[in-house]
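Pasting the structures in now, so scroll down.
Every read-out reported here was derived from the displayed coordinates using simple, explicitly stated rules and does not represent laboratory data. Since the structure is predicted, the reported quantities are computational estimates derived from the model, not experimental observations. Cβ atoms are built from the backbone, for glycine too; each structure is taken alone.
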Structure 1
Amino acid sequence: MTSEAGIALVGTEVKALREGKENLKDSYALVKDGQVFVHEMHISPYSFGNRMNHDPLRVRKLLLHKGEIKRLYGKSRERGPALIPLKLYFKKGRVKVEIGIGRGKRLYDKRESLKGKEHRREMKRGIHGKD
């Protein structure tokens, strides 16, 4: 299940996003006091910005309707799920964030992923080792 939300940004952040300088890895959203905030979303400083450039890892507020916030809060209070920003994009000149409700991997899923990763690494070594 995903939702589209606006995001409160400062001018240099928007300009940096237009340059494609965002990183959503390790970012997450939390509901606090009836508002949703994104943490650990990295937007690099604008290349032509001056000393008034923004902080790359600041906490940013998401703009949602009250009903959407209540729904997300209810889903995030269940054991396990987390609110995760999936992608950033422009829509009619405004920056939007797609938020999904995700659940972390179980231990057996992690083991399976590690086995696959190790297998691919060995295959790559085998191919490069014969040259």
Structure 2
Amino acid sequence: MYSKAHGAISFAIGIGLVAAGVEFVHPAVVVGYAVAAGVGIDFDHFLWARYNTGDWSALRGVLASPASTLADQSTIFGESDLSELQRLLSHAVVVGLAVPATWLVSPDLGLTTAVVLYGHVLSDLLADVRAERRRASGG
């Protein structure tokens, strides 16, 4: 799943959290944080790409052409840069560290982090299941 979709999902989650009464700061900051966290967790992909390929070409490509992060994300990583399981593994590590750390700052911040990152990982899993079904059916 690409950043635009994660951004939209995270925005909706942020609005829902504000509506539910989460207010560690101004509501606009809660929503902004939700979007930033929901999209930002994907930076771990660049670490996997570096680990798997031995170079930083994916990151260099994005830094050289930042518009690619919005225009066509399918061109950022090659097939061997990272696997679905690696992506989900590092997301689980990030969630496991980020939720308690932000909870110590503020329970509402920790709750926001937990719900947003859960939404991110869940949407990745759903996209992976759909892709797997398409591959299995030959489509």
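Please compute distance in nm of label points 7 Å out along Cα→Cβ at positions 40 and 104 for structures 1, 2 and give me the label with the greatest value.
Largest one: structure 2.
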For 47 (percent of Cα pairs over 23 Å apart, calculated) the corresponding structure among 1, 2: 1
helix-only ellipticity at 222 nm (-39500 (n - 2.57) for each DSSP H run of 4 or more, over all residues; to 500) derived as -10500 - corresponding label from 1, 2: 1
Relative contact order in percent (Cα under 8 Å, 6 or more apart) - structure with the largest value, from 1, 2: 2
